[in-house]
Structure 1
Amino acid sequence: MLPEPIRHAIDVASNAVWGPWTMALLLGTGVFLTVRLRFVQVARFRDALRAMVPTQASGAGSLSPFQAFMTALAASIGTGNIAGVATAIVSGGPGALFWIWVYGFFATAIKYCEAVLGIRYRQVHGERLSAGPMHYLKDGLGSPKLAWLYALIAGVAALTTTPFTQPNSMAVVLQSQFSIPPLASGLVIAVLTWLVVIGGVKSIGRAAERLAPLKVGLYLAGGLVVILTHAARLPEVFALVFREAFSLHAAGGGAAGVGMMVAMRYGIARGIYANEAGYGTAAVAYGTARTEAPVQQGLQAVMEVFIVSCVTSTISALVILASGAWTSGLTSTAVVAQAFNTAMPTVGGWIVAFCAFLFGYTTLIGWAYYGEQFLEYAIGLRVTLPYRWLYCGLVVFGAMGKVETIWAWGDLMNGLQVFPNLVGLIGLSGVAASTLRQQSKPQQAEPAAPVA
């Protein structure tokens, strides 16, 4: 679809954005916030598990706390957890999985802060609610210009990445398993996306609440069957992952340190694409919750990253490594489908196709709302309806794009929105930490009344 010089320019720009400095910034921010929050992802893990249970909604907001959690989970568990992880392993080697884990651990603190600050600085005016990093950059950090810049970059990113990456991965697996032409897939996906997106955030929340648990459960069950089938190879696979994560040579030779840097580049880039910590999107999703308890939503964000990085992404990586499919020459969802077929011939590919469809679809509808919030802030409310129609229309073109270029563009645009967001998180880390301390204090009992 694009001329070769443009594709090359996108690849070069993507690699430049995701250079060593970006990886160091992300990991450094995650480490800093983890220490500042006193390892909240470990110390409050039990509370985070309990936070996933639906509770009564009270307070201002558009969605129940559980719907907000499911919307965030639905948006982050997309085909990045299947296709993105697969391309990370194929392009970056088995060591990329280790760096997905490393970033996932520290990313929980990043996403916790995004969720807490999203509620703390959201704007509620009657039935209208607006939330996102642009609000904590403007009202918390006191930088309206940085807030506008973030909103513009993030809005363009949502409009020009998700309608391309998600349908593309969905179309790849539908074509490989059912020989469905990408154009036909794109048209059907576009219509289904429009049916939900046109109804706004409440329609998106209802759809996410129903589909998110289904897609995670089905993919987990199918993945475990594949892993158990190749269980004898797991010790070898884990040894390979840790060895290649610190390899001083690229596969087939190369300069010292190249292998490790490539593994880190793809592991962290695809890791952030899978769990979205650092993008700032969590502030939009959790900011819609009808609650006045920011810590509760922050703990849900911790579990979101845990599910994405330690469950679904790990399942994807292990099935293609244990089955040997990662050396087949395939990529994206097609390589995962082949891995599933080694344990469940034909049926395995169907499971991946169905899961890829659900993963991509729920991410499409979730990110539609994110982009809408960003562009409304940057341009105004007049952009809402044209944005929804354009977003759905681009799905058709995304389904027919070239896999490598699609993902390189996604990395580029999402990488650009990371920088202003991290400035806000670091600058307001004290607010997130104090909120955690205040809501962690046990309620003191009222003094007993004196006996007459």
Structure 2
Amino acid sequence: MTTIASVSDAAREQALAYVDGARRDAARIPDIPADTPLRPIRRVGVIGAGTMGGGIAMSFANVGIPVTVCDTDGAALERGLERVRRNYEFSVARGRLDAATMAARLALIRAAVDLQDLKDADLVIEAVFEDMALKQDIFRKLDAIVHPDAILATNTSGLDIDEIAVVTRRPQDVVGAHFFSPAHVQKLLEVVRGARTAPEVIATLMSLGRRMGKVSVLSRIYPGFIGNALFRQYVREAHFLVEEGALPHEVDSALGRFGYAMGVFAVHDMAGNDVGWQMRKAQMATRPRDRRWNDLILELCDMGRLGQKSGKGWYRYENGDRTPRRDPEIERYIVERSAHLGIERRPIGEDEIIKRCLYGMINEGAKLLEQGIALRASDIDIVFVTGYGFPAERGGPMYYADQVGLAGIFADVKQFHTRHGAWWTPSPLLERLAASGKKFAEL
């Protein structure tokens, strides 16, 4: 199979059947029996009334579970609840919900400005800014407020759960519950297991996710867990390719031909290039110096090119139209920037684009499997098909790797390591499987 070859009908059916099986397998955790007693979840608390907190609250209200949204900023709380109301009203206007159901769901969502109002919650989910000190402070306070059997969850997208758990007297009750935005729409839930998280807490969160109509996938602690750990490799190489000679529309076109509904740069513009902008700028001073970095997206934000909401980003947009259109201004800036960095631009074909974007993910996935972060290759695949737009007809990055052949992928990873350095350090597991002619599916 070539990297971008079209998928035959037979291969498509086989991949889709695999995805269905992967979804079922994700519910199985070898050391937690299926009959593990679950903790009752009768009432939920959500801390933070932003887009994420509101979406999480809606996810519980949608399945009939009362939820209290707590935010110490009264104005932010009011804005958050109004956003929830508008989301429901939009569903009613589109015919997806009737007015009576909307009213019933809104009635299940209460507002609070004091953490004490969460004292009766069986599950509290913290959904505030990604700041470890802030999260630790919240968990210290919750530890003294909620009842002894309550589960304390954090929606962090990559921080160390154990560092949060250690400030409490109940680390066995602390767990990661990584929802994806918008939480009331996205179907993926990463349940993150800390070193001391109790089995029944894991079982309860996995079951609760499925009750909300989500695909629950277990991860151990790792920067970015499963999804963002691999997604970083995908995004990074797309940006490097633009720096080296490709233009945004060329990268996105290759990914579209592979099967993605949207390419990297169109997704950036849709989500907003300023997502995480200030945090990334703050991290520049302390990031490792032994590897290459790309800060072009930060420069776009400094230029006011935030994406669809500002009418321009990696592409330009007409009023009332979200269709990405090539923009000579940013393309000229990209070319000039490469020259400023001393990079001689070159033509880059679709084959290299796909390999660079996907093989980094596959190499990282092998590292997660070797370290036990992900239970099985199919868990990685279902994370990417469910939450990151990986084409289901390709089965997921690890399934796709098995179809292409690990020996060829490892050979390319070695070449990329020689040419591009530390980001491409080969996974020992990938090397062993390539040498033995085995597949990820055989692990």
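Please treat every number below as a calculation from the coordinates, not as lab data. Being a predicted model, the structure only gives us computed values, none of them experimental. Cβ atoms are built from the backbone, for glycine too; each structure is taken alone.
Annotations
- Answer label among 1, 2 for the case where relative contact order in percent (Cα under 8 Å, 6 or more apart), calculated from the coordinates, equals 36: 1
- Structures 1, 2, by mean count of other Cβ atoms within 10 Å over residues 31-38: label with the highest value: 1
- Percent of Cα pairs over 29 Å apart - structure with the largest value, from 1, 2: 2
- Among 1, 2, which structure scores highest (criterion: distance in nm of label points 7 Å out along Cα→Cβ at positions 71 and 383): 2
- Structure (1, 2) behind the derived value 54, 36, 18 of Cα extents along the principal axes in Å, for residues 223-326 alone: 1
- Identity of the structure behind 0.90 (criterion: FRET efficiency 1/(1 + (r/R0)^6) of positions 247 and 303 (r between Cβ atoms, R0 = 25 Å, to 0.05), calculated), options 1, 2: 2
- Structure responsible for -15000, with helix-only ellipticity at 222 nm (-39500 (n - 2.57) for each DSSP H run of 4 or more, over all residues; to 500) calculated and labels 1, 2 on offer: 2
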